[in-house]
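Rule-based calculations on the coordinates, nothing more; no lab input. These numbers were taken from a predicted model, which means no experiment stands behind them. Cβ atoms are built from the backbone, for glycine too; each structure is taken alone.
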Structure I
Amino acid sequence: MSQNAFAIDLITFFHPSYWGVEDEAAVIALGHASPRAFWDRLLDGVAQSGAKGIELTFSPFGWRDTLAAYGSAEAFRAQLDQRGLQLATGFFADVAVQGDLLNPERQAAHLAEGEAYAAYLASFGGEVMVMGLPMRQSWNSTPAPILGLNEASAMADFCNRLGAVTLRHGVKLALHTEAHSVFSLARDIDLFMLLTDPVFVNFCPDSAHILLGGADPVDVVSRHVERVVATHWKDATGPAPIRVPIDHLIHTQHRPFFCALGQGKVDWPRWRAMLERAGFAGWNIVEIDATANPVGEVQASLAFLDAEIIPVLG
């Protein structure tokens, strides 16, 4: 792997101060009101950071937003080409955001949207769609929100069916680890990897979110490394409490644990070596949640990798 294989998840640019607005709702409103100006600045920032690709995510950083900004996939591709960027992967956020995965009508909507998204990614030569699973309920909810075999099997069945749909377009579905979701703790990851069909469902581990769940990211991922098709490189200062209220603020509560690469507890030499041994050659996504200085933080993270990790193991 070389630094050319590093992309950036666009959530990195979600901080209000970068856009000169008051809050995240205003960032969303700005992206929807002036999509062309918003995306021009966004892509300029990514290019300045040194990243070579982007991972699309929730609106206003989503695939439909690119069409609102530039009118067509071809016009968006031209904007990427002008800046030396590629569309690396796409994050399908609907399932994690909307929850209630076992509702048949919602499943049908997810399958339809997932197929449209996969077709869009395929038009860029994209091969991976990353997806998070729904958040857990708070531990003290009534009835107790126990994630057992029956519950996990039903969600895994949906993942298998969505993976079959995206694969028709040559796009691999990859489950993403998200702290406090049903796919976050070491046991959860092992369970869903067991219940999903490896022909149709792959793995996109996020090092920081696994660490927030109290596990060693290298130990967990090494058990399933043959299914890794994309990776999120993210650092954290240590585990987060498991038994906390889980509501719309849970993602904000994660952010104090995140830090620039090399400043946390992820063992990057072991992480890199594990992927090297497995022959992984896909996209590596650097992600820093909603930082006030996205360009500088990404530059610092890539500089750390270039100076401390890649030369040692490459």
Structure II
Amino acid sequence: MDQAIQVEGLRQRYGDFEAVGGVSFDVREGELFALLGTNGAGKTTTMEALEGFRPVHAGEVRVLGMEPYRDRRELRPQLGIMLQEAGFFADLTVAETVRHWRGLAGAPREDVLELTGLADKADVRTRQLSGGQKRRLDLALALLGRPRVLFLDEPTTGMDPEARRATWEIVQGLVAGGTTVLLTTHYLEEAERLADRLAIMHRGRIELSGTVAEVVAGHGDRITFQVPHQVPVGELPSLRGSAADIAIANGQAVATYTVTGVQRPLYELLRWAEERSLELDGLQARSASLEDVFLNTADGGAR
């Protein structure tokens, strides 16, 4: 597959502060790539460089083979951009807003209000829209020009769960139709659901990247239970070489094992408990999640 977006050694500064410190990744045509990270990780700054809003301080970026800032006049008609915050004329209706923007698009879509579920709001002034409805209007405007590459910066912020899932379906349909999407989001479920590949940024650098399965692999599954009162913590077993981490919750010791795969360690634990006639209250076994990896990456970077 051809690369729609190429980033190599990107560095971006604000004065003496380096917001992005040597980031490299690529996005293939027809792929959805998610950039994750805490606030201040450098996601939006990276997006702005790719959207052509700011020149690159160091490194190289290409979108559809062009340099976004230098070639923005030629490139911009092929891009759809949904910023974290966009301004509307408060007294224009939704339909009037779309008509205004339609004049800026070369071959505009006619169905963006239907596509984004705003057809029944066509005559409503934009100042009367809810936060989630404004985000859907942002998306509608980003789709007007039938973009080859779509940038979505926190697209579902402020949406209720139903609207969020409807937006996911829209985005999935666009990707299925060949649109390349670069997404930033704080909703990890959103990234898990939509992303073909993703990267986790922290303090201006990419710490992990790959498919969700690749990023999660090796970060440990979890087995957790309340330690029975009659069992000294020092007598807890080792499970496949993993010792228990102990935390206190509501006056009760809770043991957590980080393991690779849960079936064999769980069998060992249950056999150990059976031999001692123990009940393990609150027993849970679960695979590692993207949230685990995300939090571990942020915590590790903080230390």
Structure III
Amino acid sequence: MLHHARRSRTTVSAVVLACCSLLLAACSGGSGSDAPPPRPTPVKGPLSILLVNDDGWDAPGITAAYDALTAAGHEVTMVAPAANQSGRSMASGVESLTVTQPDPGQPKYAVDGTPVDSLNVGLFGVLANDRPDLVVSGINLGANVAANTNYSGTVGAASAAAEAGVPAVAVSADTDTDGRADFADASRTVVELVDSLAADGFDGLGRAGFLNVNVPAETATRKAPRGIRVARLAAGGPRTVRYEQSGPTTWTPQFTYDPRVGSPSADAEELADGWTTVTWLTASRVFPDSRRKQVDRLVDQLEE
């Protein structure tokens, strides 16, 4: 068993480098050049970090992340929803937003809006003249793996940051059977990843993509994550829903959850087996070259 207290910085750095190599491969594919990319410049000193989430500004997860990052010496500005906004994905509005500082004297802002609204207030309002080095979204209560990432406000805020060209990491803590998460493990992972990413100059992060991190929950036989693994996004959705009519005009959702959806070595099953997973996600919808001919044929048929 690999406990946080014994895990070396090298282990985390190796995982970050593996993810960044995926980013570089995606960014440079088809360049035709055999020349190695220039080595990134490490980002030194305290980082300016914009911290967002979807559970709300005073949720235990974001509080743990704020405390851990500030204790590590970073300059953290929290801009998060005033109330829980889970499942809002990348929703945002164009109306004026109420923004308050509920913790006087602290750089914490509560936004009457979605996670992406909060991200935008932080990037283009509070820190408009002082662009942050990194956006950390989380720590979310509950895993964001497989198709859950499509609906997650935590992942949505990180994706919006990446679209704006800012390096971003989404972090979630899986829950046990009683719905509890280990935010202490997750916050330590956040600090280690942030330090390793900075040492690597946030290489490849930004418009090309961002990292989605999930930390497992404790079990009766496992009191800490087994380690960290790079994993692909699992196919399918761990959470499924069906609606039952419970009144003349009322339909009530019934949810089920499969923590092992997908296949071995994908993020959902690796997380269920006790590994912290790190997955690279794209910041925007991608038109794969492999589908170009198929779509061309469809357009040709429509034009006939």
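Using percent of Cα pairs over 26 Å apart, for residues 105-256 alone, single out the structure from I, II, III with the greatest value.
On the way: I: 26; II: 50; III: 34.
By percent of Cα pairs over 26 Å apart, for residues 105-256 alone, the leading structure of I, II, III is II.
Which structure, out of I, II, III, was distance in nm of label points 7 Å out along Cα→Cβ at positions 153 and 273 derived from, given a value of 4.9? All intermediate terms of the calculation are to be shown ahead of the outcome.
Numbers: I: 4.0; II: 4.9; III: 3.4.
Computing distance in nm of label points 7 Å out along Cα→Cβ at positions 153 and 273 on every structure in I, II, III gives 4.9 only for II.
Looking at structures I, II, III, which one was semi-axes √(5λ) of the Cα gyration tensor in Å calculated from, given that it came out as 45, 23, 17? This value belongs to structure II.
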